[in-house]
Structure 1
Amino acid sequence: MTASPHSNQYLLEIGAEELPLEFLLSAPTELTDKVKAALDEQALPYGEMAVYVTPRRLALIIQELPELQEERTFKTKGPPIRVALDASGNPTQAGLGFARKLGVDFTQLVQETIEGETYMVLNQQQKGRPTTELLAELLPGIVLSLSGSHFMAWGSNTIRFSRPIRWLVSLWNSQHLPLSIGPVKSDIVSHGHRVMAQGPVTIPSVEDYLGKLKTEGAVLADQCQRRQLIWEELQASARQVGGTVQENERLLDTVTMLVEQPSIVVGRFEERFLEIPEEVTTTVMAAHQKYFPVRAADGKLMPYFMTVSNGRKQAAETIRHGNEKVLTARLEDARFFFLEDQKVPLIDRLESLKGITFQKGLGSMYEKALRLEKLAARVASALNFDASQQALTQRAAKLAKADLVTGMVFEFTELQGAMGRKYAALCGESEAVSEAIFEHYLPRFTGDMVAQNPVGIAVSLADKIDTIVAVFSQKNAKLPSGSKDPLGLRRMASGIIQTVLENQLTVDLLALMRQAYQELVSSAPATAKFEDEKTTLDLVNTFILQRFRGWLLEQDNRYDLIDAVLESDTPPLSDLADVLTRLDALKQLTQNEDNLKKVYEPANRIYKILGQHYNPQATLASVHTDHFRDEAEQALLDQLIPLASQETKASYTELSEQLSALSPAVELFFEKVMVNDPDDAVRKNRYNLLSVLNRFYLKLACFTKLVV
C-alpha cells in the first residue's frame, strides 16, 4: 500500500523466553504479511512497516497511520429484481423479507446490475473507527496465529505461542495503547540483554524504541544492523590472524538470530587437526558449533575459528577457552573416526547396510542400494552413456550409500556423500565414481548446486526417482502436507527438475518412474503391499508437476501460459526442456495480438466442439474424402497435408505461424460445415478431421487455458 499522509506511529513488542531459530527466521515475513492483509481489509492506510527480531523479542513498527479508519460503504446483495418485484413493480414477499432481515425499509434498497443480472442491493455507510481500537482488536489474534513447530502453553494459560510471552510493549506515538495477549497485559516497559542490561528499559515513544534498547538495554534490535556488524567484525578479526572468512549466508543468518549484542571471539585449535579432511573440520565448526572457519589467502584452512558471542567482551577469554575445549573434543572424535573408517573399504561395508531401514515397509538401505544400481544403469542408458560411463555409473550407484555405516557419518550425518567421496578416493576408486557418490545427494538445500558430472547426474536422478516412487507406492505413505515434508520429497522433486534443466538433458522421466516402480515391486518380498502402478505413477507425476509449475512461476512466467503448455498433448515429464521451448514459442505468439487471435479462436472452438470425441490417435489416414459433403472439408484437408508432412521438422515458432495461416480455412469450414451431421460416417469423419487439426494445436499448448 502506498504511504498515507498521516504521521502516527505504532509499536508492538512481544517479549518472550528465547525463541527458536526457525520461528525467528520466518516470523518477520509472516507477521508483516498478516498485518498488511488485516489493515487492507479494514481500509486502514499505512506507510512503512518493519519487524525486528532478537532471541527474546518480536517487534512491529507501523508508520504513517491515520487517527481514524476511512469511512466505508458496505454492499449487501439481495434477490434479483425478477424475484424481488412482481409484474407491477411492487415488492414481493422475497423482497420484503430481504429488507426485513437487514432491518431496513424496502425503499432503502436500490437496483444494481451485477454480472448481467439486476439485483436489489443495500448500500450502507459505516463511519471509521479509531485506529487505536482496531489495532488493539486485530494484533493479539495475528500474533497468536503465527506458525511454527512445537508451540507451547505455559502456566494455566490456554493460549499457545512459540515460547512463553513475558512482556508486551504497546505504544501509539508516545502514549501507551493497552492491549492483552492471553494473561499478559501491555506496558511501556521492555527488557534488555539478560546479562548486560542494568534493569528494565522504559520506552517513551515509538521513535525512541531502537535507541533506548541499544543504549540502556545493550540490545541491537535491528537484525539487519546486527548481521552487517557481525560480518564486518568477522572480517576484521580474521585479518588480525592473517586470514579471511568466506561467505556463509545460512550460518550468518543463524548467528544473527542467536544474539542481541554480538561480539566476536577468536579461538585456535591444534594444527594436527588440519590433517582431517576439510569437509569434516568445517562441518564440525559451522554446522555443529556455529563457528566460522578462517582461511588463508590461498584458500587453505587455518587453525583458527571465530564464534559470535552474546555476552560481554570482558568475558571473551573465558568464552574462547570454553569453545576451544569443546571444539578440540569434537575434532578428536572426528580424527578417530576418520582413521578407523579407512580400515574397511567401502565395498566391504555393503552388507552392513542391511541393518539400516530405508523406510518403514520398504526394506533396508541394502535393498535400496540394489535398486539404485539397476535404475542408475537405466538412467545411463536413457542418457546415451557409452559402455565405460555405464560401468562407472553402476559402480558409483553400488557404493553410493556405503558411507552411511561409517563411524564418521553415523556421528556427523551432514557428511553423508562427502565422506563417501573421500573414502572412495582413498580406496582407489576413479574420480568419476568418487564425485558421483557426493553429487548424488545434490541439491541438499535451496540454492545448492546440482550434480554436473555425467555419472553423478545419473546416480542423482536414479536415487531421487527411486525414493519418491517408493514412498508414493505405499498406502499409508508419509506424503508432504502443508509445511510438513518429513522425508524431504519436495526437495527431491525440485532436485530432479533442476538437475535435468541445468544440465540441459533430454530424458523421459515418466519412463524412468515406471521402471523404478516395476523394479521396486519385482524385488520386494511377496508379503509387501503396494498401490497399483497407475495410481502410484499418477500421484508421482502430479507431485513433480506441482514443483515444476512452481519453478516456472518463480521464473516470472504467466500462470495461464504455464497451464497451457503443461496441459498440452505431450506429457511434460517426458521432456522438461521441450516444455520450456513451447513456453517460449507461446510467449512470442501472445505478443502478436493478430496472430494470437488467428490461433486462439479456432483452437478454442475446435477443442470445445470435439469434447470427448477428440481422438489423439487420429491421422490423415483416418480422414476419408469419400465422406466429404462440402468443398470446405477438402480445403481444410489440403491445408493440413503440408502441415503434417513437416510435423517432425518444424520448430514450435514455425508451428504457431502455420496454425495462424490455417485460420481462413478453419473459418470457412465452420461457416459451411455442420460437424454433427446426422449421418454417422460423415460425422465421425469430421471428428477425425478436426482431431488431426486439434492435435497440432495441442502439440503447442492447450489454448483454452489462456486468459485473453
Structure 2
Amino acid sequence: MEKAGSILGGNKYYENEKGMIELYLGKADVNTYDKGAEREFLVSNGAGSYGSSTVIGANTRSGHGLLVVRSKMNETHMVLISKLEETLYVGSRKYQLSTNRYKDLIYPDGFRYLQEYQGNPYPDILFVIHSVFLRKSLFMPLNGTCTVVRYELLASPKPVTLEIRPLFAHRANDVTCPDHSDAGFEAVNSENTINVSGRGAVSHVSCAGKPGQGHWSEKPMWFENLIYEKNAESETPSVDSLWSPGYETVEMEQGESVWEVLSEEPISYSPEELDSLLKDTAERQKLFVEGLPISAKHHPAQDLARSACHLVSENVDSSPAVISGFPSVQLRARDTFIALPGLTLATGRDGAARGILSAWLERSRSCGGIMPSCISGGEAVTGDIDSGLWYLYALQKYTAQAGFDFARENYAEFAGILDKYTRNLPELGAVMDGGTKLIKYFNTNKTNNWMSGDADGEPLVERKGYLVEINALWYDVLRFMEEAACVIEDGQSAEKYSNLAREVKESFADIFWNGSADYLYDWVDPADGRRDELIRPNAIFAVSLPYAVLADEMGRSVFATCWNQLYTTYGLRTLDPHNEKFKGRAEGRPDQKKKARLRGMAWPWLLGQFITAYMRFNPGDVDMGWRFVRPFTSHLRRGCLGGVAEYFDGVMPYMPNGDVLSAVSIGELLRVIHEDLM
C-alpha cells in the first residue's frame, strides 16, 4: 500500500510500505512518444555492465541496450542484447507493447498501454489493457553479467499469451550498424536457452517459468532502419539494424510470472532462484537507504544516492573504482577524485573511498610516483597535470571524515606525489616556477587539463602558463599536507609546506587578480605576459576549496561575477555569454557540439563548488543553498531517472547533454548536500 509523500518542486514522490521513497511516473508523464522517450532508466551490476533504455522501451541512443557488457578483448562496452519486443494476445486481440522509432514513423506505439513507472528499488513498468494488468520488472544481480526481466500477470479475467522476441546488436555501444550484410548471426536453441553468435560476440537468452509454460519458435528476421535520435556524435539521427532469431510464446494466467534472463555466459536459474535474486536486490537498496548519513526524506538526495551505487564499483574480482558515467563507462582519475567525496563519503561508504584511494595510489607507484590520468587497455596512462592534486584533494576530504590513519600509513608516498610538483615534470608538462612558486603549464599537449581537447585541429580553449584552478588547487593541497605533517609530527615538512603555501598565496593574488574586472585571469603566460581576461568558471576554485587562496574581499568579488555571468539553473557556464565565442547549445555539426562543451555549456559539478563558495560567504543561509539544488528535483524525473547529466545547455531550454548519468555531477551535488546543507 502506497502513501503520498512530499511534493518537491511539483514532482510527486511516494513512500511505500518499506519506507522507501519511490520515483513515480503516471500516465500523463508517458502518454506520448516524446514524453516517454525523454525519460530513461538504468540498471547495473556494480562492476561496469549495465542495461538502459527509455521507460517506453524505445532505444534513443546507440548506448542503449538491455545487456551492455565490457568486452573481454578490450575496454569497449558491447551492446549484446538491445531490447525485447513484446506482444500480448488477449482472446482474439493483439496488443504490441513495444515502441520503436523508424525514419518515417513510430511503430509499434506500445507506450499507449503504459500506465505507470516506478523507479525504486528497480525499474517497474505497468501495462494496462482494459482489465489486464501486466507488470514488467528489470534488474541486474550484483557483480553478475546478466539482466533479468520479469513479466507478472497481476490481473486478467482469462488466460493470455505473451510473445517475447529478443533483438541482438553485438556491437560497441558508441557505434551503430545500419549495414548488416556481414553480421553473420547464428542461433542455436538448447534447453530453454537461445545461444546467439555474430560479429565476434556471443550472448544468451533463457526463459524460466512453470514447466511447459514457454515455447520457442524459430523465425529469423532483421529490424532495419531503427532511429536513435539522441546520439550526440552526429548531425542527424543514427540508423541501426538489429537481428532476431525468433520468439518465445508464453501462456499466462492471473498471478503467474515468467522470467527472461539475458546473459553474456550461459546461465540457468529456476524461478525460485530468480525471485530470491530480485528480493535480494530490493533488500540491498532498502538497507543502503536506511544507512545513509544524509537525510533523504525531504529532498532528492535518496535518488542521487541510489544513482551513486551505479557509479561506484566494488567488484570482488577487480580494484574498487569510480565509473565516469553512462554510457561512457571509463576510469578517469580527475573524475574519480572530484566525485569520490559525494559518491562515497556522503553515502556512508568510507571503506569504498579508502579502497579507491588505495587502488590509485598503487597505480601511481607503477608510474614512478606520478598519478596517472586514466586507465586505458588495462594500463595506467599519465598526462593530466592536475591528477595528483585532485588525488590529494580527495584524500583531504577522506581524512576529514574518516581520520588520519590512512594518511599516516602512506604519508611518505603522499608527500612524494606533492613534492614532484616542485620539480620539472616533462611527463605532465608542468613545473613549479622558482620565483612565484606557482605551477606553470608549458606543454603543448591538448589533453592534460579539464578544459582540453580540440576540434579539427583547433584547440577548444587556448590555455598556457599559470592556470588559475591548478594553482588554487595547489595552494589547497599544500595547506592540507602541512596539516598532515603536523599530525604525524614531521615539523620540518610542515614548515616547508607552510612557507611554500604562503608564497603561493602572495603570488596568486599578484598574478591572477584582474583589477579592471574585479575577477581573476583564467591563465597568465609568464613567457610573453599574455593574460586571458575571458570570464570562465575556473576562478570559483579560489574561493570554494577547503583552503581558499583568496582573501575574503577579492573572493566575494569573484563569487559575485560567477553568479552574475556564469550561473544557470543546472550549472556554471564555461564562458561568459556576452563573449563572441560563446556557444550555449550543443547543436549543429559534431565539431560545433564539441566546441560548445567548453564555450558555453553549463556543468553541474562546477555548481557544487559554487554552492560551497556561497555558503562560505553566507554561513547559515542553508535555505538559499537548497534553492540552488532544488531545480534538479525536476531533472531527476527526466533524462536518466534519478540521475544527473554530465552538462547542460548554457541557455534556455537547458537541455541535458553528455553522459546521461555522470559521476562528477552526482558526486558534487551529494557532497554539497552532505558537507554544506545538512
Structure 3
Amino acid sequence: MEGMAEGQAPEVARERCDFIYRRLAPGAAASAVLSLLLSGFLWRSRAPDLIVFWQLLVLALAALLWGLSAAYRRAPAAREQPALWIRRAAFGAAALGAGWGFAAAVFFPGAQDEQVFISFVVALVTAGGLPLFSTVWWVYALYAAGVMLPFNVVLFAHGTDFFRLLGAAVPLLYAANVATAWQLGGVFSTAFGLREAYRRLSGDNAEIQAQLGEQLDSLLDAHREVQAYGRKLSLFSERAPIAVFEVDPRGTILDMNPAAENLFGWASPEMVGRNIITMMLGVEDRAGTEKWWEEFVASARPATRVVENCMRRDGLALACEWTMTPLASEEGQVSSIVLQGRDITQQRASERVRSEFTSTLSHELRTPLTSILGSLSLLRSGALGDVPKEQDEIVEIAERNGQRLLDLINEVLDIEKIESGRLTLEPEPLELGELVRESLRLNQGFADRFHVRLALAAEMRGEVPQVTVRADRKRLMQVMTNLLSNAAKFSPPSGSVEVSVALKDAVVRVGVGDRGPGIPSAFRGRIFGRFAQADSADSRIKGGTGLGLAISKRLVEMMQGRVGFEDREGGGTTFFFELPVMRAGEAAAAEAVRVLITEDDAVAAEYLAMVLEKAGYRVDTVADAAASRTLLGRWKYAAWLLSRRLSDAEDTLGLIAEMRPRLGGTRIIMLAGLRSDQAGVPEPQRHGIVDWLLKNDSRSRIVEAVGQALGRAAPQPGG
C-alpha cells in the first residue's frame, strides 16, 4: 500500500492527502455525535458500563483523528511527505472503523427493532466514510473492513434468517463500496489533472502570447537579414572569379554567373534549361557519370570531381575541378545543387611539364653524375696512383657534394613519383626488430661523420619486441635512414641517437630521439612539407634537401601508418612512425600471391574470388576502373583478372595501356562474358593479355589459368 501512494504523481498524492485531512476533523465530530445518539438509544436496554466503555472508546478515537488533523496543519513539511501522512490517516481510519465494528458486534444481539436500528447505523457509518477516505481507496477499504467484518460475523451468529441473508449480502456491499471508492479516487485524479491542466494552460497561453509577439519581431528581423544575405550571395555569385552554376537534382541548369559565361562561352539564356551532365561533366562517359550523379544526389553530401574535358562553345577542351554542394532539407531532400568550377587547364599543363622535367632530370643528370662519382671514388682509392693530400681533400669535397647532388635528385624523383601516384609499394610481412637493427648498422657510418652513436634506447636493454608488420622493406628502410640521418646531423658531438620500439594494442611505434636544439615553434606546422628546413645557421651547415621528412611521411601513410614528432624530456626531439601490427593469420595471408579482380558483376566476382582464395591466393576485388587505378597504384599484383567491359571505361584495352607503367610484371587475364568477346581482340599479346577466362568457367580451369600465367604449378583448389 505504501508503494501505491509513492507510485503516484507527487502533486496528486499531496492533493489526496489534503482532501482527507481537511475532512478528518468534521468526520471525527460527526462520528462522536452519532455515537452519542446510539448510546442514548441503547441506554435502557444494555448494560450501562458497556455503553460507557464503548462511548469513551469512540470519543477517544474521534479525538485521535481530530488531533491528527491538527498536527497535519501545523507540521511545516507535512505536504512534502504525503505517503507518511496517508499511512497515519489509514491507521486512524482503521481504528475508528474497528470501534464501530465493536459496537455492531456487542450491541446487535437483542430486540428486533434494536437490530434494525443498529443495522441502519452500520450502513450509515460505512457510507459516511466514502466522503472522508475515498480519495485513497485502500484507506477506505481498511475503514469499511473494520466496520463491516465484525457486523457480518454477528449477523450469522445471532440474527434471524432474514439477517443471515443480509449477512450474505454484506461482502457484496463492501465490495461495491470499495469499488465506488476506487472510482471516486480516479475521478478525483482526473479532476485534479484537469484543474492543473487548465491552470497550466492559462499560464502557458499568457506565455505563448508573449513569445508570439517576440517571435513575430524576430521573424521580421530574420526576414530583413535573409533579404540582406540574399543580396550578398547574389552579388558574390555575380562577381565571383570562378564559374558558378545552380542546377536541380536532375542536373538541369537553373542559373549561372558571368564568370561561367566567360569561361565556357555560353550566355546564361542559352544554358538555362540544358543538362550540365551532358555538357560539362560526362562528355566521354555519359552513362557512368549519370550513375555517379544519382549516387551523389542520393547521399546529399558535398563532393569534388575533376573533369579533364569540359567543352567550351568554340570546341576548346578545358580541365575543370568541380566542387558540388547540395542544398538539402532537414529530411535529406535535395532541392538544388550549387557547382563551382575552377579552370585547372594550366595546372595540368604545369604538371605535365614538371613530369617531363623529372624525366629529364632522371636520364640527363643522374646517369652522368653517377659516372662522375664513380670516377672520383676510383681516383681516391689510389687505382690511378697515389694522390697528394691537398688534391685528395679537393677530390673528397667534390665527391661529397656530388653525392649530395645525387641524393637531391633521387629525393626529388621520389617525391614526384609519390605525388603523381606512380610509386608502387611491394608490401610483405617484415620482422620489425630485424629491420631496426639493420638500419642502425647501415647508418652508423654516416653518424660517425658527426661523432654520434646510434643505439637502442637504454630502457630496452638491447631487446626489441618481436613484431611483424606489413610494409615495403626498401621504403621502410628509407624512412629509417631519413630519421636516423636527421637525428645524427642535429645531435651534439659525442652524443647519441636513441631508437625505441614500443607496442601498444594493435600498433607499434618506432621512435628516433636526439638531443639537438629542438624544433622552433614557428616551423612545427610545416616541418613535413617539401623543401622544409628550419631557418638556422646549423641547418645550413649540416646540409640536406628538406625532402626527407616529406618523403617519409608519405611513404608511411601509404603503408597505413602515421608519422609525428614530440619534444624529449631533458631536451631534443623524438620523431616517430606508427604501423599496424599483423596478427598471425594476417601474416600467413599476406605471404600468399596477390591477385586483383576487376569485375562489375558482383556474383561473378564473388565466384572468382572464392575459387582463387581457396587455391591459396590473396584476392582483392573491385567493380570499376577508378578503384582499379587506386589499388594498382598502391599494391604490386602478380595477376590482374580484368573484365572485358566496365561501366566507367569505354575500352578496357585503353585502361591496360594507361596502367602499363604501374603494372611491371603483373600478368593480365581477360574475363569474357561471351566467347565472342575474345574474337574482338585479335592480338591480345600486344596488349599484354596472357590468357582468357569465361566468368562461369570451372574451378579447375580458373586455377589452372592463373597458375600458368604466373609460371608455376597451379595450386589445387580446396573444398
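Of note:
- For the structures shown (1, 2, 3), Cα Rg over 2.2 N^0.38 Å, for residues 119-286 alone is largest in 3.
- Of the structures 1, 2, 3, the one that 8.6 was derived from, the read-out being distance in nm of label points 7 Å out along Cα→Cβ at positions 175 and 519: 3
- Test item: distance in nm of label points 7 Å out along Cα→Cβ at positions 223 and 615 calculated as 4.5, pick one of 1, 2, 3: 2
- Origin of the derived value -19000 (helix-only ellipticity at 222 nm (-39500 (n - 2.57) for each DSSP H run of 4 or more, over all residues; to 500); candidates 1, 2, 3): 3
- Given 2, 11, 14, 16, 19, 17, 11, 6, 2, 0, 0 for P(r) over Cα pairs in 10 Å bins from 0, in percent, calculated: source structure among 1, 2, 3: 1
The numbers here are math on the coordinates, done by the rules we state, and not lab data. These numbers come from a predicted model, not from an experiment. Cβ atoms are built from the backbone, for glycine too; each structure is taken alone.
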